[in-house]
1. For which of I, II does distance in nm of label points 7 Å out along Cα→Cβ at positions 133 and 165, calculated from the coordinates, equal 2.1?
2. Using semi-axes √(5λ) of the Cα gyration tensor in Å as the calculated read-out, with 31, 19, 16 as its value, let me know the right label among I, II.
3. By the measure mean count of other Cβ atoms within 10 Å over residues 85-92, tell me the structure among I, II with the highest figure.
4. Compare FRET efficiency 1/(1 + (r/R0)^6) of positions 77 and 141 (r between Cβ atoms, R0 = 25 Å, to 0.05) across structures I, II and report the one with the greatest value.
5. Tell me which structure, out of I, II, gives 21.6 once mean count of other Cβ atoms within 10 Å over residues 125-132 is calculated.
6. When helix-only ellipticity at 222 nm (-39500 (n - 2.57) for each DSSP H run of 4 or more, over all residues; to 500) is calculated, the result is -8000; to which of the structures I, II does this value belong?
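Please treat every number below as a calculation from the coordinates, not as lab data. Computed from a prediction, not measured in an experiment: that's the story for all the values here. Cβ atoms are built from the backbone, for glycine too; each structure is taken alone.
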Structure I
Amino acid sequence: MIKTILFDLDGTLLPLNMEDFLKRYFEELGMKFQNLIHPKELAKLVWGSTEYMVKNIDKEKTNAEAFFEDFFSKVSHKPEELNPIFDDFYINDFPKIKETASQNQNIIDAITILKEKGYELVVATNPLFPKLAILHRIQWAGLNKEDFVFITSFEEMHYCKPHIHFYEEILEKINRRPEECMMVGNDVEEDMVAKKLGIKTYLIEDYKIQRSQKIEGIDYIGKYEDFYEFVKTLPSI
């Protein structure tokens with residue numbers, strides 16, 4: 001019996017055009033660091049360290065540790081010089097990117113119904129960002145962090161999507177078996193891979209990301225309004 005619903009964030013809980021979001025993200029980040037690192041060089045460094053982090057499968061190293069290990073190996077500046085700027089960016093500048101996102105009433109109402117029916121809810125976003133950036137985006141979606149029993153972030157997680165270890169780590173943290181969970185997401189490769197563990201999957205089509213013609217591991221598929229209707233049919237627990 002399904003007891004816990006895992007949700008991707010960008011393009012699922014939060015209607016978002018990722019291309020627009022990333023463009024604005026790097027514009028704002030570049031302006032924040034422009035006196036120390038050229039914006040184009042900073043973008044290259046961040047992309048490179050993100051790739052290093054995604055490939056990391058060292059269970060002793062958090063995503064944040066992997067990212068900054070690589071990042072600071074390539075810059076002349078010390079962590080104590082740059083980390084406060086990163087922190088200030090996510091507090092004061094990151095919220096400016098909100099205009100690239102929107103809200104969807106069907107997904108907001110679906111979350112309300114699932115909570116009323118007794119389901120545990122998890123934000124299973126790819127943990128590429130600090131917790132603060134994720135909390136901002138949950139708020140942009142018209143939701144509250146209190147709606148969720150667990151929220152993935154790069155400070156806490158040790159793996160990224162599409163590694164199956166990412167989902168295994170979530171299951172361990174929330175003490176659930178695969179058959180007790182469903183993963184809801186918009187990315188065919190990164191979200192539907194949860195099916196390999198025995199987790200039920202629902203693909204949201206509105207902002208679907210599909211990198212190949214191959215589609216596997218999808219139990220349910222539909223747009224936001226279809227997911228809302230689906231949620232209404234689920235039993236209370």
Structure II
Amino acid sequence: MGVGVASVVQGFRLIPSKYPTINLFDDVANEDEFAALYELQALTNPRLANEVGDMSLLDQKEIPFHCKRGRSYAIAAFTHINRDGSRFANGQHGMLYIADDEKTATREVQFHQAKYWRNVTGLKYDRIIFRTLKFIFDDSSCVDITDKPMSDSIYDPDNYLTAQKFGLEIYMNRAETTGIKYNSVRSENGVCWALSTPYVVQDVIQCSHTEMVWNGSDIKHVDKIKPMKL
């Protein structure tokens with residue numbers, strides 16, 4: 001386990017396509033411009049708070065104004081917190097999860113989406129479209145735990161207590177350690193990152209769309225949506 005050497009890497013993340021890009025973040029160049037524009041738009045757009053999320057959860061110094069595109073995608077995980085928690089977050093703070101390839105990103109989302117649908121009583125069918133995003137980011141200050149065996153409690157497939165405790169330590173020290181590089185539990189040989197700050201993100205590119213279909217017991221259909229040629 002250790003912090004890696006200087007490295008700019010790419011990874012992938014799937015999000016529901018219903019979530020729009022928040023242009024507010026891409027229309028400004030620095031913290032002062034953002035504060036002024038946010039205050040102005042808040043007066044005219046009553047949905048702004050729901051779209052942007054709780055900005056009090058994110059230090060504005062962590063907003064990646066240097067990010068070329070898609071800043072809102074880098075920020076959303078920290079302003080729209082999953083209160084149910086995740087592997088490295090206990091529901092009190094955000095973490096931005098990214099996978100090393102599209103296959104791993106898809107399998108991670110497929111597992112968690114199926115878990116959600118199983119808890120919906122009487123749901124016989126559903127369909128959701130995900131947007132695939134490619135992230136370019138600096139992982140040089142991430143703690144690398146890929147050398148830990150999969151039998152370690154931090155990789156427990158169901159109990160996240162050990163991982164959440166570790167994730168909180170990383171999050172509280174995010175000025176020094178900006179995330180965790182770890183082995184995917186849902187995709188064999190896959191690698192993931194849990195970033196504790198959006199500041200390390202340099203670019204976000206929209207790539208493709210993926211459809212997942214629920215048949216009442218599991219997700220049996222996962223397919224990329226190809227654009228229609230007219």
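1. Details: I: 2.1; II: 3.2.
Comparing all candidates, it corresponds to I.
2. It must be structure I, since only it matches.
3. Working: I: 14.6; II: 19.2.
With respect to mean count of other Cβ atoms within 10 Å over residues 85-92, the highest-scoring structure among I, II is II.
4. Numbers: I: 0.15; II: 0.90.
Top value of FRET efficiency 1/(1 + (r/R0)^6) of positions 77 and 141 (r between Cβ atoms, R0 = 25 Å, to 0.05) goes to structure II.
5. Details: I: 21.6; II: 15.6.
Source structure: I.
6. Working: I: -12500; II: -8000.
The correct label is II.
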